[in-house]
Structure 1
Amino acid sequence: MAETNEAEAARGPPVDARIYLDSSALAKLYLPEDESDRLDALLQGRRGLTLSELAITELLSAVARRKREGLVDAEQALQIRDAVLADADSGAFELLDLDPTVHREAERLLLSTDSIPLRTLDALHVALALSGSTSHVITFDARMRAVALQVGLRVIDV
């Protein structure tokens, strides 16, 4: 297994490590949550941050849920949308494509992970990470974490 070793866990991965952020991690960058400050500190000054349009859409779904629950207002929701899209357009993240090859890899993962009840979106995120030649993944989802480790990705615990 490619668990993060103790030395790397203490200092974080190398500054230029390619790190895939799934939607659970991306949400913590734009919505205040328990781990937001620690994640923001870990990512400061890093290059090689990757994510997908899928993660952006899932983040905006979380924003819409919070809006319906009265936790953010309409103006805040639009500000979050504008901020994440501006960051994506600025090159702060490398955007990975959700193409047919990624779908085939996700389908392979879904059929080969008998011990883990993998969900479709988690399989797509792991397949995206693999497609982008990322070495590390940040996720706060236990199932995705387990599969990422199983396929040889290093998971950064925040």
Structure 2
Amino acid sequence: MPDLRKWSTDASALMLRIAAGLIFIPHGYSKVFGSGGPSAFAADLPGYGVPSFLGYLAAYAELFGAILLIVGLLTRLDALLLAGTMFVAAFVVQLPDALRDPDAAGRRFFASMRAIELPLALFSIAVTLLLVGPGRFSLDALLRVEERVWKRKV
């Protein structure tokens, strides 16, 4: 008899990987192939105290990391890069901007939460995948990446 708890964890990881990947792909695509490419995105980051090279890393992680996330290849590394990207997006870029918004006076908490809701949700999904791993329904499991790299049995 199959272990239902293990199956539900694996199915949940698959659903999170697919949902997060599908959300990240258009954002990464616009950063990589949009007007100005990744250099235009990276050029904005020093204004927030973030080195511009991290902009390139974030742009490519959002596109190619998202694709790898969907198929479940190098899941923990993808999740780590995407969690870092979303942490910066939520707490270094969007939250300070929302707190300085003069139109939000008297309702700053709600304006701030609305500003960071997507990156905060994606940060949470990425951290969950980092902790839970790819699950059995992934290329990581098929290629036994977890066993080889992390010395963990899937």
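Just so it is clear, none of the values below were taken in a lab; they were calculated from the coordinates. Being a predicted model, the structure only gives us computed values, none of them experimental. Cβ atoms are built from the backbone, for glycine too; each structure is taken alone.
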Per distance in nm of label points 7 Å out along Cα→Cβ at positions 62 and 134, the highest-valued of structures 1, 2 = 2
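Consider the structures 1, 2: one of them gives -0.43, -0.47, -0.71 for log10 I(q)/I(0) by the Debye sum over Cα atoms at q = 0.18, 0.19, 0.24 Å⁻¹, for residues 54-93 alone as calculated from the coordinates. Say which.
Values: 1: -0.47, -0.52, -0.75; 2: -0.43, -0.47, -0.71.
Structure of origin is 2.
Computing Rg and Dmax of the Cα atoms in Å, for residues 38-117 alone gives 16.0, 44 for which of 1, 2? Walk me through the numbers on the way to the answer.
Numbers: 1: 16.0, 44; 2: 14.7, 46.
Label of the source structure: 1.
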For structures 1, 2, which has the highest computed value of relative contact order in percent (Cα under 8 Å, 6 or more apart)?
-> 1
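helix-only ellipticity at 222 nm (-39500 (n - 2.57) for each DSSP H run of 4 or more, over all residues; to 500) computed as -17000: which structure among 1, 2?
On the way: 1: -17000; 2: -21000.
Checking each candidate, the match is 1.
Quick one: log10 I(q)/I(0) by the Debye sum over Cα atoms at q = 0.09, 0.12 Å⁻¹ came out at -0.28, -0.51 when computed from one of 1, 2, so which one is it?
Numbers: 1: -0.28, -0.51; 2: -0.34, -0.56.
It was calculated from structure 1.
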State the single structure among 1, 2 that was used to calculate mean count of other Cβ atoms within 10 Å over residues 46-53, giving 19.9.
-> 1
